[in-house]
Structures are given as structure tokens and as C-alpha cells.
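Structures follow.
Every read-out reported here was derived from the displayed coordinates using simple, explicitly stated rules and does not represent laboratory data. If you're wondering where the values come from, they're calculated on a predicted model, not measured in any experiment. Cβ atoms are built from the backbone, for glycine too; each structure is taken alone.
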Structure P
Amino acid sequence: EPRAAIQLELEKFVFIATHSDLNNEKRRQGTKIICNDSREMKKPVFVAGDLNDSFRWSRNSASFPLYQKDFIIASDTVGNTIPGRTDNGALIDFILLSKKGKNKIKIVDSKIVREINIEGKTIDLGEISDHYPVFTDIICK
């Protein structure tokens, strides 16, 4: 299926949302485009989404070695983002922050949200989606 990235420029940073391809070469190509474009931006850049890749994948990582040249991981890396998976390969949803912009952003907190409480009822988000949402709370300096 076709993949895309959506870029939103805000006053203090740029946010890019994507869902990376399953094919290694296509994922690498998309990552190169995002990294090249972000190098040209003067503001801090966030990349967020299902990257279908992980820093944990030593041999099969197609895009994370490229991302790690320009970005740091700003999101939680404890556990997995795919419900029901306990293996080391199930952390594929991330929020990344450009290295050149990290001095302008303070990361306050980040979590992989596995459950929420609504009106006293605990809801397992794994029953709603095949990925847990990830958030990162920031302060722009």
C-alpha cells in the first residue's frame, strides 16, 4: 500500500507524522527523504508514527540506523507498542526529535499508553487498536 508523511510547521517546531513501509528498501527510501528534508529546517523536527523498524533490531533494521544519525528517541522505550507481544521486536512506534533541535526542546515525560481510565472503568487500548499510542510531553524553550 502507498505510504506518505504529513508535515506540519508550527511556530516553534516541525511535526512529521508517518507510517513507514514494511518493505526494507522502501522504508529506507522514505527515511532518507525525511532525514534530508529535516536537515534543511531551522526549527526542531519531530518524526512520529509506526516506523515499522526499531533500534532493537540489530540485523534487520532498515531505517533506524539512518534516523539515529539525525534524531534522538524522545518517546518511551520500555516495553512494546504492539499489544500482546513480549518479544524484543515489538517496539516500532516512536516519537523522534532532531538532534540539532534538542537544545530548544525539553522532554518532560513520555509513555506508551496501554490503558486509560474513563468514568472509573479501565480500558485496555490493545482491545481498540493493534498498536498502543505513544505520547511525549514537551516544553519549548
Structure Q
Amino acid sequence: MNINIRPAQLSDVESIFTVRTSVNENHLGREEMRKMGITESSVGDMIEKSYCTWVATNDEEVVGFSMILTEKGCLYGLFVLPAYEGRGIGRRLTLLAEQELFRHHDIAWLETDGNSRAAKFYMQLGWGNKTKIDGDFIRLEKHRDA
């Protein structure tokens, strides 16, 4: 297995949605995402307008992605196909996202379920300053120097 990571292209949008809808934790279907304003068109626009999304590929198949909201300093999404979890792909995608966020901000942030594996994952990577925001959801931050 040879995992490559590269900036996302418009042609990756369908694969990004396939990855996003395949996860077990924090699962959302396409209809749920549409209701939140997350569509193939909106993701395509983000990819075309800014350097904000990276994909991990195995033999050209997209197996994971990370996405940031550069102007807000937010790690917006990070997902890996279940069959590829535990192989360091999420860590590599997170580091790329952090590098780009820290080019523009001193502090990056994200929101996730506080009881999730994702929360533990981010905290292991140095994200902290945990703040409860809504129900079980938390906000985590990471400082440029962390």
C-alpha cells in the first residue's frame, strides 16, 4: 500500500462525499449534508477558490481527506475510509491542514463530539483548551507553537 497525499481537485468531489458518507462515527448521509448546505457544488467551489482540501489516495482511489476553512482558522473535516483507519493517514492529513492554518492564524480550532475517537485523536496530536459548546460537542484549539 502506497498512500499519497495531494491537494484535492474538482474531480475528487464525488470521492470526498463517498469517504464522508462511509464513516461509522459522526456519520452523515448526503441528504443530511444537503440540509446543512454541504453539497457537491459548495465543496467544489471551496476546492476551486482556495487551497483548503487534501486527499489521501491509494492507487488513485481517494481513501481520506481533510478540509479547512482558512478564513476562519478551522479544521472543518477529516475523514478516512474505515478500511484505512489506524495507518497514519489521518495524522498526515491533520498535519497538512495545520500547516496551512498556521500560515494564516496563531490558533486553529475544530469542533467534534467530546465522546468520540476523533476527540481523543486530536488531543493526542496536541489539540486542547477543550470547551463544551452544545450537548456532547466540544471545541478544541491548537496554537501554532504547540
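Which one of P, Q has volume of the Cα convex hull per residue in Å³, for residues 19-58 alone, as calculated from the coordinates, equal to 80?
Numbers: P: 80; Q: 93.
It traces back to P.
When FRET efficiency 1/(1 + (r/R0)^6) of positions 83 and 115 (r between Cβ atoms, R0 = 25 Å, to 0.05) is calculated, the result is 1.00; to which of the structures P, Q does this value belong? Intermediate values should be presented prior to the final figure.
Working: P: 1.00; Q: 0.60.
Value 1.00 for FRET efficiency 1/(1 + (r/R0)^6) of positions 83 and 115 (r between Cβ atoms, R0 = 25 Å, to 0.05) corresponds to P out of P, Q.
Quick one: distance in nm of label points 7 Å out along Cα→Cβ at positions 75 and 99 came out at 2.1 when computed from one of P, Q, so which one is it?
Values: P: 2.1; Q: 1.5.
Attributed to the structure labelled P.
Can you tell which of P, Q yields 2.9 when distance in nm of label points 7 Å out along Cα→Cβ at positions 27 and 43 is derived from it? Working shown, then result.
On the way: P: 2.9; Q: 1.7.
Considering all the candidates, the number was obtained from P.
One of P, Q was used to compute helix-only ellipticity at 222 nm (-39500 (n - 2.57) for each DSSP H run of 4 or more, over all residues; to 500), and the answer was -5000. Which one was it? Provide the component values of the computation, followed by the final result.
Details: P: -5000; Q: -9500.
Working through the options, I get structure P.
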